[in-house]
Structure I
Amino acid sequence: MKIVTDSNVLFTFFWKDSAFDKISIKQELELFSPEHALEEINKYSGEIQFKAGLSKNEFNKLKKEIKILVEFIPIQKYQQFLKEAKLLAKYIREDKRPEFLEDLDFIALALKLKCPIWSNDKLLKEQPRVKILDTKDIILIMKD
């Protein structure tokens, strides 16, 4: 099963005994994320290291592992879907649209791959086009 993972789900990979860590090693899932998400991991590396209790070396080792588990896709491969993704903002409350627009890359990539997004962000569920699965949904799918 193909699935796009959002940044916050990817961040949990660095936590010990996280659901992502357990689920990502299952062969049934093909995980994808925009290259932009890897940039966010780098941007928040200090915070991730602090919250996960990791040294810089441990963090870098795990970052190499996540690059094996998740295929990071450059924007050029899905940019033609960004306009369609942006149109979905009309389904989002006006005061929440700026937050929704920050996740356009994930939606556009999911549109291109014709697959759901793994995200715990309830806001994404307000749009009708892309299926959003939270971690509980993923765990249930993996049990079947």
Structure II
Amino acid sequence: MDFTINFDAINLLVVFAATVVANILGGLWYSPFLFGNIWRKALGKTGQPEPMTNPAGTFIAGFVLQLIAASLLAAMLGPGAGAAEGIQLGTLLAFAFVFTATALNNLFERRTLIIIFVNAGYHVVAMGCMGAIIGTWG
């Protein structure tokens, strides 16, 4: 199998921008405007969300993890891929690896299908968006 990843061809500015967009999407995804209320109800949480103990650390770690995913996606796409190829690869990778792993873990944790689809669905959409951005400008 000949599988080459070219990290030298990564446009870091585009990868950073794609990561920012994915994080903004996450904020919207888990907000009451989209799936936040459904997600919280499925988790059995009522009332106001409890404050995070270390929000800065959590968001920085989340950003770094998303940055790693965007970097690998950019390396796999290579320069000049185009939006369609970026969406396809990002969505395929997220569905094949993130969605299935999230679903597997959530099933053993006895989480509902709602939680699985909200959590894993975010990653599929986010990777597709990052792929579109990286494919277009990367």
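Where a number appears in this text, it was derived from the coordinates with a stated rule and is not lab data. Bear in mind that the values here come from a model prediction, so they are computed numbers and not experimental data.
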Computed 1.07 for Rg/Rh (Cα atoms, Kirkwood Rh), for residues 13-92 alone - originating structure among I, II: II
Rg and Dmax of the Cα atoms in Å, for residues 53-124 alone derived as 15.2, 44 - corresponding label from I, II: I
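Tell me which of I, II gives 29 when you compute relative contact order in percent (Cα under 8 Å, 6 or more apart).
Clearly, the read-out refers to I.
Which of I, II yields -13500 for helix-only ellipticity at 222 nm (-39500 (n - 2.57) for each DSSP H run of 4 or more, over all residues; to 500), as computed?
I
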